[in-house]
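Each structure below is given as structure tokens.
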Structure I
Amino acid sequence: MSSSLLILLSLAASAEAPKASPKVGEIVSLAASTCSPGPVRGPSRTFELYVFCDDALGTHLGVVHVALVSPATAAAWSLDNRFWQNADWSADASAYAWVAPDVLLVTTSPVYGTGALYRLDLASRRVGRLWPRELESGNTSGVSVALKAVDITDRHVTLQAGSKTERVGF
């Protein structure tokens with residue numbers, strides 16, 4: 001057997017099955033002490049979140065389009081462009097919550113990330129920062145942000161930003 005075939009077989013054998021999808025509205029902490037690396041199936045099964053637990057360097061995220069590209073996602077995704085990662089929302093992620101089958105909320109730490117709350121529309125590959133409206137110099141809010149509650153019906157989250165509790169629409 002050729003060495004490249006052995007490497008390919010080895011990678012295939014070590015590939016992790018995706019973890020079950022959290023329920024829509026469930027907050028998943030990415031704290032280093034509880035971080036679970038690998039793929040996490042999204043509610044629609046079109047997308048998976050890939051979690052990289054990098055210990056002292058923080059937790060990083062990426063989105064993988066795992067289903068065949070459909071007309072609904074073809075403008076933003078293609079068969080040879082299925083992985084999405086952007087430092088604003090993927091670096092030093094602290095928590096996430098699915099709020100719809102293809103919509104994800106992500107908070108980041110201000111240490112290596114931006115200390116912000118983001119809304120990711122996965123089908124269109126669009127991201128919006130929900131909190132804070134503007135970042136300070138150095139591209140960070142300067143405060144820790146924690147998701148406390150998600151209200152799917154009212155489309156709001158409660159977050160702890162430093163010593164303040166805020167309610168933010170998504």
Structure II
Amino acid sequence: MMPLMFAERLILESLTRGAKKETALRADTGMDENILAVLLQDLVQKELIKEEGQIWQINLAARDALIDLLKTHRQRRTEVEDLMHLMVKAKMENKGRFIRMHMKKVYLSEVQQIYLDRLLHKINVLLESAAHTPITHDLKDETVFLWGSARCEDLGAKYLATN
């Protein structure tokens with residue numbers, strides 16, 4: 001099966017929180033009514049979800065296959081690429097209410113690298129804690145965080161090896 005698009009994953013994540021009517025699904029994801037209708041039909045054709053009495057839910061017969069799909073390296077890579085692309089595009093087009101994205105290419109001394117690693121660890125602890133709080137909000141209100149660093153030498157070598 002082809003990797004799922006970000007919007008499809010958003011719908012599936014919403015439905016893993018419980019079966020929903022289309023209006024509730026629209027409110028939870030913030031998706032346009034027409035786009036949501038098309039994506040729901042695509043997910044039905046992929047046999048990942050089903051509708052029973054105007055209630056959308058995960059297709060339990062395909063649950064194990066869905067879990068396996070979401071865990072694949074290809075799917076995780078697609079998700080990261082989709083999110084990075086969407087964030088860069090929104091930032092460059094100056095769209096999106098809270099797009100905060102920065103990139104810096106700098107030299108860090110060993111002491112600065114250690115300090116940065118500690119700060120990133122603290123951020124990770126904060127985000128892990130937030131991820132384990134009870135869900136009392138709409139999915140659309142969650143925030144996506146991406147962070148990391150790489151040496152220019154490593155990126156250059158990887159670029160040349162893949163192009």
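Rule-based calculations on the coordinates, nothing more; no lab input. Small disclaimer: the values here were computed from a predicted structure and weren't measured.
Annotations for the structure displayed:
- Which entry (I, II) yields the derived value 40, 25, 19 for Cα extents along the principal axes in Å, for residues 61-148 alone: I
- Identity of the structure behind -2500 (criterion: helix-only ellipticity at 222 nm (-39500 (n - 2.57) for each DSSP H run of 4 or more, over all residues; to 500), calculated), options I, II: I
- Read-out relative contact order in percent (Cα under 8 Å, 6 or more apart), computed value 16, structure in I, II: I
- For log10 I(q)/I(0) by the Debye sum over Cα atoms at q = 0.09, 0.15, 0.17, 0.19 Å⁻¹ computed as -0.42, -1.03, -1.22, -1.39, the structure of I, II it came from: II
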